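S.K.: Just below sit the structures, each encoded as structure tokens.
Only the coordinates and a few stated rules stand behind these numbers; no lab work does. Everything numeric here is computed off the predicted structure, so don't read it as measured data.
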Structure 1
Amino acid sequence: MNHASKSVPRHLARGALGVGLVVGSIALVPTLGPLTLLAAPLALPAFRGCPTCWLIGLTQTITQGRLRRTCTDGTCTLTRT
């Protein structure tokens with residue numbers, strides 16, 4: 001499954017949105033009550049699943065087109081293109 005975005009700034013914007021939703025929902029609990037926690041699951045589409053998936057996608061976005069994996073005789077290597 002590919003988690004990469006079209007560009008690094010776009011991927012970072014999705015991450016900022018996801019983190020903002022999670023942190024904001026937790027930070028607003030004392031003032032607005034526990035219903036604000038319902039905003040936290042809205043971060044899942046921004047992260048494309050979870051924060052780990054987002055980090056994998058960031059790595060894929062940065063290395064997109066720069067690394068190539070080749071496998072021969074059961075041994076795989078990464079080479080720069």
Structure 2
Amino acid sequence: MIVMRLDRMLADRKVSSKELAESIGISPVNLSRIKTGKISAIRFSTLEAMCEALACQPGDLLEYVPDDEAARHFGLEG
């Protein structure tokens with residue numbers, strides 16, 4: 001599972017979600033969906049814009065977590 005770590009980067013950079021959404025040209029609702037993982041894909045152009053605005057690398061925003069670990073962490077065990 002790929003996990004978005006955007007919240008952490010926003011906090012580190014002291015940038016609000018609204019500010020980032022405005023600076024990269026997407027709606028706050030779409031940015032919220034990205035932050036919470038409610039999407040299954042992200043355009044490279046959006047990822048690139050986020051990295052440019054936050055002065056970071058894609059790996060700072062995305063993290064791979066094995067499915068079994070994700071299930072334990074996010075309470076998805078069935």
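S.K.: Which structure, out of 1, 2, was relative contact order in percent (Cα under 8 Å, 6 or more apart) derived from, given a value of 46?
M.R.: Value 46 for relative contact order in percent (Cα under 8 Å, 6 or more apart) corresponds to 2 out of 1, 2.
S.K.: Which of 1, 2 yields 36, 12, 8 for semi-axes √(5λ) of the Cα gyration tensor in Å, as computed?
M.R.: Answer for the origin of the read-out: 1.
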